[in-house]
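Each in C-alpha cells, the structures are laid out below.
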Structure I
Amino acid sequence: MSFETPNVLTQSPYLVQPVSVTRIMLKVLLALVPGIAIYAWLFGPAILVQLALATITAALAEAGFLKLRQRPIAPALADLSAIVTAWLIALSFPPMGPWWLIVLGTAFAIIVAKHLYGGLGQNPFNPAMVAYALCIVSFPAIMSQWPQPLSAGGLAPLDQITAIFFPERIDAWAGATPLDHLKTTLRLATGNDSLTVQSILKDHTIYGIGGGNGWEWVTLGWLIGGLWLIQQKVITWHIPTALIAGIGTIALVFWLVDPAHYANPLFHILGGATLLGAFFIATDPVSGATTPRGKLVFAAAIGILAYLIRVFGAFPDGVAFAVLLLNMCVPLIDMYTQPPIFGEKHRGKA
C-alpha cells in the first residue's frame, strides 16, 4: 500500500507528483497537537511524558529491528510513521500508567505488529490498536485507571510524573472512564428502577456536559485536527463520517427504545475514543479499506461494533477491538466494493 497522494498542479506538464510519507505523517502529528494541548491543559503534563516515552521507544525499536533486518535506518526513522504509531498508543493508554506499560506496548507495536509483517505498508492490523488490545487484556486493572481533570481534584502535575515512574507511591489517583463508570453503575443497579442513565449523567464531576468531564473538550481537539486532515486531503471524509454515523445510529436506536438504560448518541460520539478513532485510527491507509464504498462499510461496521462492545462487552471501550476485527475483513470488503472499470456500467461487466 502506498502512502503517496497527488499534488494539484497549476501548470504543465500535468504529471502526478507524489507527496512523501514524511510529509503526510508530519501533518498527522500536527493534527494531533490541538487535542494533545487541551489534554495536557485539562488533565496535566503526564500525557506529555507518555508521549516522550512512546516516541523514544518507537525510534529505538524501529532502528534496532531495521538493523537486525539489515535495512537502512535513517530513511525509516525520517518517514515518521513509527512516531505516529507511538503518539496514538500514548493517547490510547492511561496518561499516568506506569512507564513500563507504554514502553512494552510501543515496542510490541513496532516489532511485532509492524516489522514481523514486513514493515511499513505490509501490516494487516493497526499497530497502535494491537498494542492497546495486548495491554488491556494482559493488564486490565492498570489500563482502566484514568485521571480526573485538574479542576475536579485531579492529581497535581508533579505527582502525576511521580505516578508514572513510582506508581506504588500514589494511592487512589485515578478511576474508571465515564463510559466504564456508567456501564458498571447500571449493572450494579439492576432491579433499581429509580436509577436511570439520566440520573447517573447528572453527576457533572464525572460526565461533564457530554462524554466525560473534560474529555468532551479533548474530543473537540481531535475534531479540529481531523477536519484539517480532510481539508489537506490527507484523509477523505468517508471513514470519519461513516464511523460517527454508525455509532450514532445504533446508539440512537437503543436510546429511543429504552432511554432509561442506554445513553444518548451524543454521549457515545463525544465519549471514549470515538473521534480519535474516526479521524486518526480507522483512517490508517495500510490496514483500512481503500475503495470509497468499502471505506463506508468498513467504518460504519467499526462504529456499530464499538458500541456493542462498549455497552454489552467487558471492556471500557470498543474502538480498538472493532478496528482490529474489521482489519481482518478489509480484503473481503475491498473485493466486493471495487468500482466498475472505466467504460463499464457494472463491476466486471461490459
Structure II
Amino acid sequence: MNSAVPETMLACVLYGKEDVRLENIPVPDLQPGELLVRVEAALTCGTDLKVFLRGYHERMIQPPSVFGHEFAGEVVISDNLRFPKGTRIVAANSAPCRDCYFCKLDKPNLCRDLLFANGAYAEYVKIPVRIVEENCLALPPDLPAAKAALVEPLACAVKGIEDVNIQPGEKVLVIGAGPLGLMLARLSVLAGAEVTAVDDQAERLAVAAELGAANLVAERLSPQSVKRLRDDFTPHKLGFDCVIEAVGTVQTWNHAVELVRPGGRVNLFGGCPRGTELRVDTTRLHYDEIRIYASFHHTPQTVRRALEFITDSRVPALTLVKEGRSLHDLPKVLQEMRAGTAPPKIAVLPRLPAGARLSAAELEGFSA
C-alpha cells in the first residue's frame, strides 16, 4: 500500500435487507492496471435505495459488500499513464467487454459480460481495469465532485433521449419527476421540446420547473387524468409526440402508451419488477403506428456526452444535487429517501463531519 494511503477506511457495508453499517474495513488491494480513488463525493440513487430495501442486487451486489456507484474523486494509487496519481476522475459503474455479439453490434449496453462495480459509499474505491479503460474520465480542474458524480445517471438519460430522437418543437410528456425523470425532462428541453412533467409530488415538479419544463401536472395518473392531459396539452387532443415513462410500474407503462399520438414514440424508460407484463391495445399499436422503445443503461459514448452536459452547465447538476451529507449519516439518509423526504440527489461526502449539512451553494465551493 502507498505510504500516503491508510490501511483501513470508513465504509458503509450492506449486510442484508435494510441493514447498512458504517465500519472500518481494509482499503481495497489493487491488481495491475486498477486505480485506487479517494472518494470526494458519492451521490444517492434510487437503485441504491432498492438495494438497501431488498438487501442485494441480482447483477451488481451480494452482501456483505460496500455499495454506491455514482461518484467522483482523486486518484491516489495508479500505474496508468492516462490517470496518474493526483488526477481527478469520474468513473461509470460498468464497462462492456467489446468482444461479445452485442458489443460487435455496437450495443455495448447489452453486453453479455457487462462488468459492474460498486463501493462508492466509502473513503476509497477501487476502479477495475476494464472500467479504467472504457469509462473513466479526467475532470476539468474547477468542476466540483458533487456535480461530476452525476455523470453515470445522466449518461443513462442521454441514451434514453437519443433513442427516441427528440426534435425541436415536439410536445414531450415525462411521467415521473424523480432524479432520472428530471434529467430526461431537462435533456428534452435542451433538444427544443415543450415538456410536460407529471408527478404526484409538488416538490419534485418545482425542480422540473427549474429545469425548464413548461407544464406541470401534480397528480397520479388515472383514466381521467390521461384524458385531461391529452385534452389540455396536445394539438387536436390526440396525444403527445413522445411520452417518456420514468416511474417503472406496469400501470404507468400502460398510461404512457395511451398518452402518445398516432405515429408517436414511447420510451418505457423506468424498469418494472421482473415478471410484470405490458398489455397493449394491438389495434391502436398497429393502426396508429406507435413506436415503443425501452432504454437500458448507458454506453461509453453517452458517458462522455453526459460529462460535457455537466461541464458546460447545460444540465445544472446542483439543481438536482440539493445538499451534502456525511458518510456517517448515510443510514439516516436512506431512511429519508424511503420516506420520500429527501431531495432528488444528496452528495455523500466522506470528509464531512457526522451531522453536518451543506447546501447546493456550499457544494459549489466545497473542497474534499
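Determine which structure produced the value -18000 for helix-only ellipticity at 222 nm (-39500 (n - 2.57) for each DSSP H run of 4 or more, over all residues; to 500), calculated from the coordinates; the candidates are I, II.
I
Figure out for me which of the structures I, II the number 14.0 belongs to, where mean count of other Cβ atoms within 10 Å over residues 151-158 was derived from the coordinates.
On the way: I: 14.0; II: 26.4.
Checking each candidate, the match is I.
Between I, II, which one scores greatest on FRET efficiency 1/(1 + (r/R0)^6) of positions 71 and 135 (r between Cβ atoms, R0 = 30 Å, to 0.05)? Don't jump to the answer; show the numbers that get you there.
Values: I: 0.65; II: 1.00.
Largest value of FRET efficiency 1/(1 + (r/R0)^6) of positions 71 and 135 (r between Cβ atoms, R0 = 30 Å, to 0.05): II.
Comparing FRET efficiency 1/(1 + (r/R0)^6) of positions 63 and 335 (r between Cβ atoms, R0 = 30 Å, to 0.05) across I, II, which is largest?
Numbers: I: 0.25; II: 0.95.
Between I, II, the highest calculated value is found for II.
Here distance in nm of label points 7 Å out along Cα→Cβ at positions 47 and 271 was calculated and came to 1.9; which of the structures I, II was it taken from? Numbers along the way, then the final one.
Details: I: 1.9; II: 0.6.
This figure was derived from I.
Taking volume of the Cα convex hull per residue in Å³ as the criterion, which structure among I, II has the greatest value? It would help to have the intermediate numbers written out before the result.
On the way: I: 158; II: 135.
Across I, II, volume of the Cα convex hull per residue in Å³ peaks for I.
Please state which of the structures I, II yields 50, 29, 25 when Cα extents along the principal axes in Å, for residues 31-166 alone is computed from it.
Working: I: 50, 29, 25; II: 37, 35, 34.
So the calculation was done on I.
Taking distance in nm of label points 7 Å out along Cα→Cβ at positions 223 and 303 for each of I, II, which is largest? Provide the component values of the computation, followed by the final result.
Details: I: 1.4; II: 4.7.
When distance in nm of label points 7 Å out along Cα→Cβ at positions 223 and 303 is calculated for I, II, structure II comes out on top.
Values quoted throughout were computed directly from the atomic coordinates according to the rules given, and no laboratory measurement underlies them. Worth saying up front: this structure is predicted, and the values here are computed from it rather than measured. Cβ atoms are built from the backbone, for glycine too; each structure is taken alone.
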